[in-house]
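Following this line, the structures themselves.
Values quoted throughout were computed directly from the atomic coordinates according to the rules given, and no laboratory measurement underlies them. On a predicted model such as this, the values are computed, not experimentally measured, just so you know. Cβ atoms are built from the backbone, for glycine too; each structure is taken alone.
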Structure I
Amino acid sequence: MMFKKPKRFTVVTGKGRSSISSLNAVDKAMIDASIGELNLIKVSSVLPEGIEKKDEIHAEVGELVPAVLSESTGEDEEIAAGVAWGFRKDKKGGYVMEMSSSSESIDLGEFENELENRLNDMGDSRDVDLVEVGSRCEKMVVGEDESGCVIAGLVFLP
């Protein structure tokens with residue numbers, strides 16, 4: 001098995017702007033989120049049993065790190081990205097939901113409510129109740145002569 005079951009996770013957000021390209025904006029957003037020196041591997045949205053939330057990342061430069069990521073890029077608009085997480089009431093793990101949006105105007109409170117509703121629907125689909133639900137969102141207004149990126153991620157740690 002390439003990866004061991006993660007024991008911890010952390011949640012990050014970041015934003016970046018670039019007059020060069022949207023990829024440069026993504027890179028700057030990753031740096032802002034403290035994950036710009038990691039090789040992220042996209043995974044789906046299941047928290048293993050016994051996992052704990054931590055506030056810091058301890059990983060080496062270039063390390064392969066699994067993550068659930070939400071990313072929004074754009075030009076001349078408002079963009080948002082977020083993740084929500086919750087634990088099963090029966091203590092058998094939990095779930096993560098990611099969401100992104102772009103439009104002329106984004107109400108971050110409504111965005112966060114929709115994100116948490118989507119997470120709770122994941123629990124409903126499995127006939128389990130979720131507790132200790134949390135979310136983290138980021139938004140920004142991007143000017144017309146630049147590219148912008150916001151990211152939100154749940155990063156799994158050993």
Structure II
Amino acid sequence: MQLTRAADYAVRVMVHMASLPTGARAIRTDLAASIGCPEQFLSKVLQGLTKAGLISSHRGNSGGFELPPARLHTTVLEIVEAIEGPIHLNVCLKSFEECSRASVCPAYPVWVKAQQSIVDVLGGVNIEEMALQAQVAGALQAVKLQELPCT
């Protein structure tokens with residue numbers, strides 16, 4: 001199983017937006033540059049996040065994209081599902097009725113447990129926490145660069 005590029009970029013842009021001051025708006029060009037994503041591709045990602053209500057889109061001269069304060073606690077799971085839909089590790093996990101072998105299949109409980117682990121991990125971290133971790137990592141990197149001897 002591998003997440004799509006769109007889900008990866010969605011998480012990146014949400015974490016970036018969580019690091020901005022409350023009420024700040026960012027334009028698509030700046031967001032694309034900050035997360036290393038082609039601008040046209042990011043357009044589709046931003047549409048998905050806006051449609052899911054995770055970010056707000058504003059038009060006009062003072063337009064751009066904004067992370068509502070209530071969305072600072074958005075989990076990675078919510079972001080991934082906004083872009084990819086519900087997580088289903090295997091087709092048999094979409095619903096119990098989809099697989100006639102679920103009650104006798106020795107792999108079924110393994111898939112259920114694996115999927116639940118993925119959901120728990122992705123649902124257990126929010127973008128505010130990730131933005132804070134990124135800021136700490138950036139500060140540590142800056143300190144390390146200052147400590148390097150000049151040659």
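Listing for the model above:
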{"read-out": "If helix-only ellipticity at 222 nm (-39500 (n - 2.57) for each DSSP H run of 4 or more, over all residues; to 500) is computed and equals -6000, the structure in I, II", "value": "I"}
{"read-out": "Per distance in nm of label points 7 Å out along Cα→Cβ at positions 26 and 74, the highest-valued of structures I, II", "value": "I"}
{"read-out": "Comparison of I, II by Kirkwood radius over Cα pairs in Å, for residues 66-113 alone - largest value held by", "value": "II"}
{"read-out": "Which of I, II yields 36 [relative contact order in percent (Cα under 8 Å, 6 or more apart), calculated]", "value": "I"}
{"read-out": "Test item: P(r) over Cα pairs in 5 Å bins from 0, in percent calculated as 1, 9, 16, 17, 15, 12, 10, 8, 6, 4, 2, 1, 0, 0, pick one of I, II", "value": "II"}
{"read-out": "Top of I, II by distance in nm of label points 7 Å out along Cα→Cβ at positions 90 and 130, largest first", "value": "II"}
